[in-house]
Structure I
């Protein structure tokens, strides 16, 4: 009998499938998103060197002070704006968006839209 995969396993499988096609370079690094029930995290990664160039999350004190709760669309918008501002300060203008196996909807879409509004291109 077929057993349905757990939600986390299914997301990881989708993420692996996406990562076969998406890779961040020095000219166009990868904007990776992770969401949990209570927080949202974003990183800009150079996959050729294997380093994180910029990161922002709803756990950081300066972002957390603006939020009532870190696991909603409002938090995703603040994190998206913060990652875009940090990226532009470090000279990163264009990125490849890695949705991390999540559906492009809700918090993921809100983070992406906020990043685009604040100057990131993808």
Structure II
């Protein structure tokens, strides 16, 4: 099940790793993504800490860790093809995989229905 933050990141568990990216709504607000800067493997993050940067024709934005944990993998494909974020933000356009240090943090995030209601109010 995918969960969302108010900062428009998503997180989905795949085995013991949390896959993280930015939501379709965030991509629609950004426009064409031209550059993505991701953290290296082994870096530790706490929930809500800036962990990546995404740049579009409109703006540069920080991407925040929705949960605490250590980076297990970064999506290397985004350095050559940042447009993957536009093509499939909640699929092949994922940013990082994190080994969660507190899996309960995921349950505290919004489910898809709550997130849809949240963005309607923006």
Structure III
């Protein structure tokens, strides 16, 4: 775990990891299966090539989350500076792997102009 003792990174107050360019978050076959056909069509961009087959794995389309205006299409702003993921329970593997306070989290915060300190501190 990357959190400093007594530190709580409030992802719903940040959303920085959901901001990026086209082809930012790759979506794999397991992610597509978890999302289902309708939500894949809504949230995942059309394939941009193919991931070649490897040992024990068939080739599959190379897919990414849809991005709009530099943010993930699944990112919802429920009120000013409050962010929620419309597919949180079924979000892609790469989103699941990103830990609050990890190096990639802090890099995303820095790209957005946020300091490395957490949004909230537990007292």
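Throughout, read-outs are computed from the coordinates displayed, never taken from laboratory work. Remember, it's a predicted structure, so these values are computed and weren't measured experimentally.
Descriptive notes on the structure:
- Computing helix-only ellipticity at 222 nm (-39500 (n - 2.57) for each DSSP H run of 4 or more, over all residues; to 500) across structures I, II, III gives -7000 for structure III.
- Sorting I, II, III by relative contact order in percent (Cα under 8 Å, 6 or more apart) from high to low puts III first, with the largest value.
- Structure from which 49, 33, 24 was derived, Cα extents along the principal axes in Å, options I, II, III: III
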